[in-house]
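Scrolling down, you'll hit the structures one after another.
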Structure 1
Amino acid sequence: MPLNPKIEQVLDMIARAKRPPLHDMSPQQARASYEKSAPILEIPSAPMFSIDDLQVPVRDGATIRARLYQPVEPSWAEPLPALVYYHGGGFTVGSVDTHDALCRMFARDGRCAVLSVDYRLAPEYRFPTAVDDAFDALSWLHTHAAEYGIDAARLAVGGDSAGGTLATVCAVLARDAGIRLALQLLIYPGTSGYQQSDSHARLASGFLLSSDTIQWFFNQYVRELRDRDDWRFAPLDGQRGAPDFSGVAPAWIATAEYDPLSDEGDAYAQKLRALGNRVALQRYPGMIHEFFKMGAFVPEVAQAHADAAAALRAAFGTG
């Protein structure tokens, strides 16, 4: 299918702005640029009953920020299910602020609480810090769920791009820790340590996420080349320490037709299915990486949002 006309306009606007790409900036400059641009095409922020910024302890003695969204007043008699969400940004940029509108939508339309996790970023904190922070936040919520009117038996993980990578890993770690998850919601997840698929070759430049930016992100994050072979970095093809992926939570996976990551998202779905896991895979025609955050400008994004929210409701049994 041709590139969506509105997506073409987005790419044209980016080209005419002549801003330097993220990979030509310092990590600090890239973060500031992404924080400024992220809300521009976002849907309006849905009202919530409450939003609380929490401090969550992690294994090295530090605390990280996590934002808890409650769409309705918590009821300890009827606790809400919850989605633990990990933002995208190549492990280097992004925050709970850049994904605020998206998390509000998940909370409202998924009829669940959302804990958005501000895991620590590279290069100040390299692999596997983001993985450890992500799983520690999930474990913390599982332990403390009742204090916030949340049902510990109905938790899901989710994320976009690098956040999708973290969600895939947390689904495996949760299984091994005895934390039963209802769903892993994966939005154009990165799953491979090496970018050698057809979609990476065809879409290496000109579609927002370029091969140069991907490699720049990875170089910020990994400590050494062999980290790319660790399954926690590359759940699709990583061999170092790789566990059995059977028996993980059901997955809903969204990919975009014009996203260089699309093939690895498809391949990860096939890997999970081959091991007997339940997977729903949806490729969105005419879309590019990051399209989930363009709902104010691209009307077709509303359907993707509705599909993701429906997957959450189905997994949680909330209608």
Structure 2
Amino acid sequence: MSRFLDGGLFLLLAVLWGFSFPAISVGLEYLPPLLFAAARYDIAAVLLLTAAVVRAEKWRPTERNDLAAVAGGGVFLIAGNGLLFLGQQTVPSGVAAILQGLVPIITALWAIPLLGERLSPLGAVGAAIGFLGVGLVIQPDPANLLAGDTASQLLIVGQVCSVALGGVLIQRAGPTLEQLPLVGWSMLVGGLVLHAVSLAAGEVPSVDVVGPVSMGALLYLGVFATAIAFMIYFRVLAEYGAFEAALIGYLVPIVATVASVVLLGEEIGVLTVAGFGLVAVGFALLKRRAIADAVGFSTGVESP
């Protein structure tokens, strides 16, 4: 790929994912949260699995490790996003996007017990700084954790923990299935789990929820922010690797914040922006070895 195309795909992916947060906020005005999330992944699963049948040599999970990866990814990486939809009923989309910056930090922590990885002292400092940043974003009241939006923001932190766990479980399973069908099947499983939870929660949409705004938000999320975005992500991942692809996650909150302020009139406080900065610093300390390798020199220190 040319450098121009590389940068274009990187920015396009950040825009597609960044606009997904205000799209969720808009759709939640009409659709029940868990059913909304389930329908998003229904659409994406159909599109991705169709593409997998056409493009992948092996598109069905038959090996034990592939099935384990699909199960872990479906339940935690995909269905766990239902917590994001629940939280965004009251949490501004820009704040929800900023909290996603915690994913790489939580992933590193999950990798310690599940993958046998170690956390160096400097890596531990990075994790602590990241959590301090989240504290600035949430600004909890110790006397009443259910006050204001704190409970909803904690739901989104729970979603972050679930997504991070799902990624580690997939890595632990060591799937041989290509990423396109792997994600497609995971979305199908996750969608079914969300439908079951939605039904158990008694979510029953009324007829008037079907309209151009609600369907527009749903189609944007299912087609553009999920199916097309993941295809672009696979291309970036194949070309540059996991670390460079993960850096998109730190551009997404910027796009989401600008979009939410301009399109929805949301307000993002100074402490929230400062919190995001601390999360980014924590990530840099945790991944300092990968950053050093990416810019072409070695730090000579152990990886976290």
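Numbers below:
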quantity: Distance in nm of label points 7 Å out along Cα→Cβ at positions 225 and 257 from the coordinates reads 3.8; which among 1, 2; calculated: 1
quantity: FRET efficiency 1/(1 + (r/R0)^6) of positions 113 and 137 (r between Cβ atoms, R0 = 25 Å, to 0.05) derived as 1.00 - corresponding label from 1, 2; calculated: 1
quantity: Test item: mean count of other Cβ atoms within 10 Å over residues 9-16 calculated as 12.8, pick one of 1, 2; calculated: 1
quantity: Label whose coordinates, when relative contact order in percent (Cα under 8 Å, 6 or more apart) is calculated, return 40 (choices 1, 2); calculated: 2
quantity: Structure from which 9.4 was derived, mean projected area of the Cα convex hull in nm², for residues 129-288 alone, options 1, 2; calculated: 1
quantity: For P(r) over Cα pairs in 5 Å bins from 0, in percent, for residues 49-176 alone computed as 2, 12, 24, 26, 21, 11, 4, 1, 0, the structure of 1, 2 it came from; calculated: 1
quantity: Parent structure of the calculated result -11000, given that helix-only ellipticity at 222 nm (-39500 (n - 2.57) for each DSSP H run of 4 or more, over all residues; to 500) is the read-out and 1, 2 the choices; calculated: 1
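Computed from the coordinates by the stated procedures, all read-outs in this text should not be read as laboratory data. Values in this document were obtained by computation on a predicted structure and should not be read as measured data. Cβ atoms are built from the backbone, for glycine too; each structure is taken alone.
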